[in-house]
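Got some structures for you, see below.
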Structure I
């Protein structure tokens, strides 16, 4: 029977949670006003989505380089360098705003996206030395810790204004001072406390065969393709609908307060129940948890498509959308970690994060034209087709694995 270093794993999860809370504060404090800065510096509201788009692309672009860095030197230097890069992104964004130079601002947003890539790698770092029966739970705890920054970060706007006044910085840039401090602290936590390095420890452990099918078979390869596709498509569904919801709500007369409240509840849905879905993926199975997420998507789409004219219904639909994303992402991420062993695991994790982020960026970019052509309900029905595809594929994969 293989021995898993429980003490190392418990410490690893605690350190990753601390780093994620700090990094989340930095991201929440900055990206919440990124759209405003993009509009102001560019001089056009057409560029309001640049913050989200560039940060997503930045996250996708560094997913594989960060994975290669971890594969060669370990998780500790990879996470530390990623957090430091995000801190540099905050500084670049602050300088670009002061100079009024929009191209430099876009570069700052892209560097800020590295922080999101660090968060994605951190969830996989939680599985390096985890027992297979608790892999989903440990992964989900690290995902859950993002809730703190996601909720608290946007509320640091007022302290950020006070900091901007104190240091005589351009208006709205004080949040980036908070972000620099939070991201530097996160880097320090990873550098000092993530010892021993979980990835290094995992290399000294026996390599177990994947619990799903036999290594090298078509079944294992196709299941891996499904897991990555489920990650990517779930991200497309969530980003496409979420990014267009503020536009839809404002168009039908909702106040900015209602829009902010709706998005906050959506983010809470994305992360708040992560441990529950982690438990489900360990106890009920990865495929069952992915299906659970897709069924939550189905309910969300029905609520949004049929009740899109009612602000309360949209809020309920967005919460369900966040819950569906959470269950699907945790189940699929744990499945990717199950299916690949040894040195190839980190490389495949990086590829899955890259594909997931590029898919999300593409979904966000296409959502606008789709909304203009067929409206909010039409957008919901359109992503529903993708959800049906994942449900059919999950059912097929689950049946094949039961037969095997």
Structure II
């Protein structure tokens, strides 16, 4: 070993293995990550995991808050861990109950990372009380079974009557749903008769009571349509309407059934089997009846159409009657008489003209003959100074030898006659 200079320490000699290790370290070095990059990387990992994109988580609610934005913020916890949760306002508005601290629930959503806080949390879209999961599985099982049997087929849905005369209602006699339906029926269509089949709509006795009410209405009242309804509630409250016996009683009903169970977001087996599903009991009453205003408008429209049709028919019949009257007038005996009378007048006129013409012709001929006769008449000769001499017996004296002295003769001249005696 070489001596070191005063004030300096001598480094140990470098062997080959150490040198190679140092060279490898310098070659494997990479650039460092920022916190945001690490958080974004973890976020991508969580969101790309399909198991974490659709999961149910059980736990107890704590630190629950609902700020003015309408979003929900809470923590799910159990005996060993806790999980931050967020539910946006659009999903929170669809909740059927109000979550509270200390309540055991099941939350559905997807897992991701809140980058600003650097923590993973569950983005929830559905919350239900713990225990609804088993009921929901039973709901899906029965729904699949009845759907396979054809109870949900659109072909078996019956049309509703346009103008029902009698409506049956199956509901609780003390619930607000009955009051709402009666008020709606009274306002829209007060002409209809309403038959109530009261029954429990919640609890263990509810399914058998609903079945009995449906059967009694069909057997005794014979309604045109049946309203099966109740107000909103939890899945346990509405479970009677997910009963298989109730579903088969609805399908076997002679009258069409309108279901109006719970709120608009609530769906039960009864809704799928019913001939028509209404979002609420009030909506069920509206769907079952025509509106009185619409009825008046339809009645006025029909009245106008009927009036136009009647007036058109009267006009057509009047035209046809006038045509028949004209034809009858042309063929009536009076018309023939008038025609014959006119024809007679024409013939008489023609006969008169012919007669007048003939008379004129005859008169002309007579005048000619008269002139000829006048020219040949003895009276004309007398006018020229001649006389006609007749004997007492009226015989003409043509020769002198016909008379003797003393005979009395008649002398006729142009202006008269006189007697004379022959003297020689």
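Derivation of every value follows stated rules applied to the coordinates shown; laboratory data play no part. The shown structure was predicted, so the numbers you read here are calculated from the model rather than taken from an experiment. Cβ atoms are built from the backbone, for glycine too; each structure is taken alone.
Given a value of -29000 for helix-only ellipticity at 222 nm (-39500 (n - 2.57) for each DSSP H run of 4 or more, over all residues; to 500), calculated from one of I, II, which structure does it belong to? This value belongs to structure I. In terms of relative contact order in percent (Cα under 8 Å, 6 or more apart), the structure with the greatest value among I, II is I. As an exercise: P(r) over Cα pairs in 20 Å bins from 0, in percent, calculated from one structure in I, II, equals 29, 58, 13, 0. Which structure is it? Among I, II, the structure yielding 29, 58, 13, 0 for P(r) over Cα pairs in 20 Å bins from 0, in percent is I. Of structures I, II, which gives 2.7 when distance in nm of label points 7 Å out along Cα→Cβ at positions 182 and 350 is computed from the coordinates? This figure was derived from I.
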